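Given below, in the form of structure tokens, are the structures.
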Structure 1
Amino acid sequence: MRRAIRSLRSAHRQRGVALITAVLIVALATMLAVNVTYRGMMDQRRSGSLFAFDQGYEVALGAEAWAAEILKKDKQESQQDTLAEGWAQTMPPLPIDDNVGTIEGRLEDMQGRFNLNNLVHTDSTPNPKAIQQFERILQMADVEPTWATMIADWIDEDQQSGFPEGAEDSVYMGQDPPHLAANMPITRASELMTLPNFGVERYRKIAPYVTALPVGTKLNVCTAPGIVLDSLSETERNFSLMNAKDMADRRKEGCYPGISGLPAITDTEIRNSLSEETSWFRATIWVTIGTTQFTMYSLLNRGQGNLVRPVLRSFGAE
């Protein structure tokens, strides 16, 4: 009798162990299936995103070529570059083939901004008049004007700090991490944020007014903001105080103010740095495919023979 009871209990335990084992196997199989399914979905999403990214890049290159054709045609039709012309109009969102997404873009005149590389002469020595002009831009943008000398030191080739606020290798080697001054022209205005304590906030204040182009590039007064126009004079502050809508309305009709419409500039060097035409433009192109957005910035040079070529491309956030 006892033996029978023991056998019965043993059989119950074995069935219990078998049941638990079966439950564990089912649970493990479920976890494995869920993991495989999840990985498959993520791989599919990554593949879709990569495909959309590649597709967006190719579409952006097509838009860049289209922008180049617009600039070529503009040069054939006009010797001035103004905000009243077709190139200056923002392209509205246009559908991509089979409505897989949209593309939009705009062209900006980069010669309508103060060229930071003009803080030095073509021989890489500091340009005092350009430094003073940039000091006025900084002051009107509510940024300390002392940064002008430090930025000039960042670009010029010598190792002598400008007085009194300059900075060369001795200052930058004390940073964390330590580094040297560039001592060469910059390629992007955002390089200003490498200066110690310059920061994002200061850069945002002056970003609409500065650019990085070859040394000696002229300023197009037809498209320059009021602050940049007023920086040409030590005393006149007519354009930065003008109502923005009034200036925009005037520029819809053509070049304003034009070189002849500026206050009398007696300095020959400054007057020779002005122009009413442009060789440097930036195309900003946004491509949206599904939930993926691709952004490309392309610096375009319109040179001799009306040849337009991309010089510098960047992607993502500006």
Structure 2
Amino acid sequence: MNRPEGKLWIARSIEEAKAFKAGSSAVTLGVFDGIHRGHRTIIEELIRAGKDPDINSVFLITFDPHPVVVTHSREAPLILSTIEERLDLLARFPLDGVFVVRFDETMQQTDYREFIREYLLDGLHMRKLVLGYDCHFGKNREGGPESVQAEGRRRGFEVRVVPPLQIEGQVVSSTYIRSTLLDGNLELANRLLGNPYSVAGQVERGAGKGHSIGFPTANLRIDHPRKLWPPRGVYAVKVKLDSDIHNGMMNVGTAPTIKGDKRSIEVHIFDFEGDIYGDRLIVYCFARLRGERTFPSSDELAGQLERDRRAALEILTREDYSH
């Protein structure tokens, strides 16, 4: 593979993709919202295809924004992963590169055969294409597995179709995971994802009231309007700051005891001091400790937060998550 040590190549245009000089490649494509365990079966098949002696490189194409935002904006789902979070998750796989294709009205009207020619054959010199069983792309979603296999026979590339993954009798899908998260079932959502659910954002200044009770917090600004927030409550989390991973806990809600205004995400990083205003954090949610509550006083809140801290540490010290 051509990937530099520790770096995931990312292209955001066909010109940048061609600059990879991929040679003969294996490619997969889709939205890949959440990079869940079903997606991983597709990526694993892609990596197997990349081991064939006639393949030089493996690439994953992801569409951003979610195509439904363009095709049926009123029905657009909340998303499990922003493109930043998606790339963070993809960096752990032995891919040569990720091609982020902007999905807009022009892309919506692009015939799947034209997409294959311009992006896959001319752009990435594709020889093998790996598709999920329910993948459809191109104008009117006409590029489904059967039609793409027929195009492969005509144009001389192999198409491998990956069947659905079922866990406990349920097909793993982004839609199913969204519903489990909205129901507050983080444990099941994480099992379906294959990794802790994450949220990423920039640290902004808050009211500073957490300092007064001994639990200073980083207030996260979540820029994407359709990012699915975890339900209100307190969570045991790990926090990625630059390349370092820290233990911590996160509150989602209005912090009614000391603030009581709009919903926010606040992260308390254990045993950490430093000015991180303006920095970007990725927060991995390992367990929901409790729901949001109002306490009679700040002292009682501080006591509960200390109990939360101990509970979070007990959970997090069992988890090895160095990504």
Seminar exercise, completed: Matching 1.00 (FRET efficiency 1/(1 + (r/R0)^6) of positions 18 and 106 (r between Cβ atoms, R0 = 41 Å, to 0.05), computed) against labels 1, 2 points to structure 2
Problem set entry | At a computed 1.05 (Rg/Rh (Cα atoms, Kirkwood Rh), for residues 74-113 alone), which of 1, 2 | 2
Exercise. A value of -13000 was derived for helix-only ellipticity at 222 nm (-39500 (n - 2.57) for each DSSP H run of 4 or more, over all residues; to 500); which structure in 1, 2 was it taken from?
Worked result: 1
Exercise. Can you say which of 1, 2 returns 1.30 when Rg/Rh (Cα atoms, Kirkwood Rh) is computed?
Worked result: 1
Exercise. Where is relative contact order in percent (Cα under 8 Å, 6 or more apart) largest, in which of 1, 2?
Worked result: 1
Exercise. To which of 1, 2 does the computed value 1.7 (distance in nm of label points 7 Å out along Cα→Cβ at positions 50 and 282) belong?
Worked result: 2
Exercise. Which structure, out of 1, 2, was distance in nm of label points 7 Å out along Cα→Cβ at positions 98 and 290 calculated from, if the result is 3.6?
Worked result: 2
For this session: Assuming 77 is volume of the Cα convex hull per residue in Å³, for residues 154-193 alone as calculated from a single structure, say which of 1, 2 it is.
Result: 1
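FYI, it's all coordinate maths here, none of it is from the lab. Since the model is a prediction, treat every value here as computed from it, not as a measurement. Cβ atoms are built from the backbone, for glycine too; each structure is taken alone.
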